[in-house]
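Here, each number is a calculation from the coordinates, and none is a lab measurement. The shown structure was predicted, so the numbers you read here are calculated from the model rather than taken from an experiment. Cβ atoms are built from the backbone, for glycine too; each structure is taken alone.
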Structure 1
Amino acid sequence: MTRPTLIALDADDTLWHNETLFRLTHQRFNELLAPWADAPQVEAHLAGVERRNLLVYGYGAKGFTLSMMETAIELSGGNAPAGVLGEILASGRELMTHPIEPLPGVHEALEQLAQRAPLVLITKGDLFHQESKLAASGLGDFFAGIEIVSEKTPDTYRRAFRRHGTPPEEALMAGNSVRSDILPALEAGAYAALIPYPLVWAHEAADAPQAHPRFRQFDALGQLAAWLDSIE
């Protein structure tokens with residue numbers, strides 16, 4: 001196997017905290033809708049609305065906020081007061097403006113990886129918000145390129161790798177989502193490294209591949225450089 005000549009990395013929950021903030025927002029949302037439904041009902045309804053809206057709003061905090069608004073209106077039968085809807089909007093704004101906190105060891109890991117190959121960020125979500133988070137993280141200078149995409153498919157990865165002058169077979173994708181970062185990257189022909197985050201959005205849940213020669217799982221991003229060095 002050829003050692004990767006391009007390293008692609010996910011952003012949310014790979015470089016900085018994200019799902020933790022969404023879980024806290026879920027808790028606040030459940031409390032706001034308690035007069036009309038219990039927490040399991042709210043979560044189930046919201047999940048259905050999110051799935052329905054992904055093709056319209058895409059991923060990210062803005063689409064999530066709109067889905068919360070729809071859920072509140074539907075579960076309340078249109079009776080949710082302006083104060084509740086205002087609290088939901090405030091929750092969405094907090095998601096958009098929350099300080100970005102890189103995960104432990106990420107800065108040092110990126111320094112090591114950048115010495116081995118160019119780094120490219122490949123992430124889903126709202127263009128403005130993802131660019132803002134990268135700028136706030138202080139990690140932007142590590143990346144030779146940024147790809148903010150609507151969905152991560154094998155063709156998405158093939159096109160992204162080739163835009164940066166690398167065939168898929170010589171690229172590596174690292175991230176926390178089996179569904180988005182691992183399976184489609186492997187199908188594209190790339191290497192893939194899973195760095196799990198303690199919390200996983202249900203939409204991103206999937207089983208990791210077993211005994212795939214181009215796949216590895218690590219406890220932290222800092223372990224990735226040693227695997228790269230071991231590939232002949």
Structure 2
Amino acid sequence: MSQMLAEKYSGLEDIEIDVEDIVTEDDTPVDNLFSEKQQRLLTEPLYTSWPGLVDDEGNSRPFLVAANVGVFPSLHRPPIVPDIFLSLDVTVPENWYEKRHRTYFVWEFGKPPDVVIAIVSNRKGNEASSKLQEYALMGISYYVIFDPMRQLSDEILRVYELRPRSFQRSPDNFLSAVGLGLTLWEGEYEGKFAVWLRWCDQQGTLTLTGKERAEQEAQRAEQETQRAERLAARLRELGVDPEQI
């Protein structure tokens with residue numbers, strides 16, 4: 001399916017398409033406070049701490065992760081605005097203020113996103129019905145429904161994988177094609193304690209936020225300092241000046 005999609009959109013980026021009349025953003029605030037924080041927790045850590053994937057030559061593969069950005073499958077179909085999407089092997093153009101580069105036009109990037117995450121806050125979004133069908137038709141490889149208040153079912157987290165033209169429930173929460181997993185994490189983020197959805201590796205190790213990474217590095221540096229101080233004190237007890245070593 002991925003190869004078919006790549007062939008479908010190959011070369012379209014060279015075709016001049018008039019997008020000036022397309023509404024790419026309407027500036028209407030619609031998110032609740034939890035969803036806004038959750039979106040940041042799913043975007044910032046990838047840029048801060050995720051090493052990403054590498055190609056066959058060992059080069060880092062570019063990626064784009066974004067929140068509340070419209071995805072336009074074609075010029076004549078309305079956009080879908082996922083809470084979160086992740087797209088591998090794409091680069092945002094330098095002139096991203098141009099209309100054709102201000103949103104995710106599939107024909108501009110040459111492929112649909114690889115992962116879409118829906119953060120459910122009510123029953124009006126059709127996340128488990130029409131959205132499921134629309135994203136499958138678009139060729140999204142993974143579709144994730146995070147339902148922290150159990151609005152749609154008793155399951156907080158559901159992961160779907162495209163096989164080959166419709167979504168099927170994934171046996172686990174590891175998205176092998178993108179090298180990332182998803183896990184529920186109970187803890188404090190930006191001063192609020194909740195059950196959050198977070199990225200992780202195949203072993204379940206969290207992809208850290210910038211703050212967590214800085215704290216971890218500071219703790220490691222402090223431990224090294226204490227270790228050096230203990231070693232120096234022991235050397236002095238033995239009559240050895242550590243400054244002379």
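Miscellaneous remarks
- Read-out mean count of other Cβ atoms within 10 Å over residues 60-67, computed value 20.4, structure in 1, 2: 1
- Origin of the value 16.5, where mean count of other Cβ atoms within 10 Å over residues 84-91 was derived from one of 1, 2: 1
- Entry that produces 1.2 once distance in nm of label points 7 Å out along Cα→Cβ at positions 44 and 212 is calculated, selected from 1, 2: 2
- When relative contact order in percent (Cα under 8 Å, 6 or more apart) is computed for each of 1, 2, the largest belongs to: 1
- Here helix-only ellipticity at 222 nm (-39500 (n - 2.57) for each DSSP H run of 4 or more, over all residues; to 500) was derived from just one of the structures 1, 2, and that gives -14500; the source is 1.
- Source structure (of 1, 2) for volume of the Cα convex hull per residue in Å³, computed value 115: 1
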